[in-house]
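Multiple structures follow.
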Structure I
Amino acid sequence: MVKIEDLEKQLHNKQIESLYLLYGEEQYLLEQTVKKIKGLFGECVKGINYIQIDESNVQEIIADIETPSFGYEKKLIIAKSTGLFTKESAKSKSDMAKLKTKLSNYITENIEIIKQSVILIFIEEEIEKSDLYKTIDKLGVACQFDYQKPMQLISRLKNICNQYKVNVENYVLQYFIECQRN
């Protein structure tokens, strides 16, 4: 598993991987990270080199990975809230379990092809550390976005202020954070 700060450094250095699992409660940072990856990816043409997947069309994920991106070097697939990383109910357990196993095996067997042609990002709020999780953690990047602690928020705010050449004391930033939480 990669820390948020390490992932941000990679993206800042324009290093983009082919397989991501981004999850956790800190949705703002998670969405900013996805936005950075999309920016590094370049032009996104929906249906051609950019595909969005959710729980309604998750069954088609392997077909979407295998379909070439016409006229583009790579394809960006964002799979958000798919249910692939959560415990299933008894009703849907067999189909989803089969898909999880099939996808895990597919990624393991075809990682080189995926690296050449696809950037696959899974975005989830909560996960269960299943075989699919372990496969992505081993072959790609898994990053948990937990709520930031006050000192982490102060550090982030200080960096933003420094970029705009605004000098703000830490106690002022601490006050802002405390006001926001109340």
Structure II
Amino acid sequence: MTDQLRLFFAMPLPPVALSALCAAQERMKRRAIRSRLSPHWTRPENLHVTLKFLGSMDRAVLPELVALLETEARGLDPIETRTTGMTGFSSPKRARVVVATLEDARGLVARLARNLEQGVERHGIALETRPFRTHVTVARLRMPGDISEWIDHAALGSTSGLFEEARLYSSELKPTGAVYRCLAAARFGGAS
């Protein structure tokens, strides 16, 4: 067993948001079949909101990471978000990543991400230079391409969802795709 784990902090999707997103993803898949692009679709069980990707870390820091996660989660009430649509990073015309965007009117997701990021900085993990955007990755493309038509047919309406916990995951890369394993879950302070 290796002493290194590929880790990240994330929030699993609320059931209502997951259902809406999976339906939109299926509509996009039907459009993508006719495309020259080769998307790698995120499996439904892997859909989540990433708070901070940590990369390869020593297994020995797990207790500290779990404690950080629990401390930050305890200080938050459940977080209400709503889906706002689909887009591509860096843009729909030259997308490498297909994402669903979420709105968090109170800014709690970004605050949690920032606090977790600051908590792991002492381990040599660089602070993110780009502004945090609350999103769910639904597909990745090998080469940049125009996904505008996919987005038009996704029909992802505005769906509200309540996030009640954050998790620490390990990620193992396999030829068939990443396999995520939840190592710890921390309920938000007001979650029952």
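No value in this document is a laboratory result; all are computed from the given coordinates. Fair warning: this is a prediction, and the values are worked out from it, not measured in the lab. Cβ atoms are built from the backbone, for glycine too; each structure is taken alone.
Quick rundown of the values:
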{"item": "Read-out Rg and Dmax of the Cα atoms in Å, computed value 16.8, 48, structure in I, II", "result": "II"}
{"item": "If P(r) over Cα pairs in 5 Å bins from 0, in percent, for residues 71-118 alone is computed and equals 5, 17, 20, 22, 16, 11, 6, 2, 0, the structure in I, II", "result": "I"}
{"item": "Source structure (of I, II) for distance in nm of label points 7 Å out along Cα→Cβ at positions 143 and 159, computed value 1.0", "result": "I"}
{"item": "Winner on distance in nm of label points 7 Å out along Cα→Cβ at positions 15 and 87 once structures I, II are ranked, highest first", "result": "I"}
{"item": "Structure responsible for -15000, with helix-only ellipticity at 222 nm (-39500 (n - 2.57) for each DSSP H run of 4 or more, over all residues; to 500) calculated and labels I, II on offer", "result": "I"}
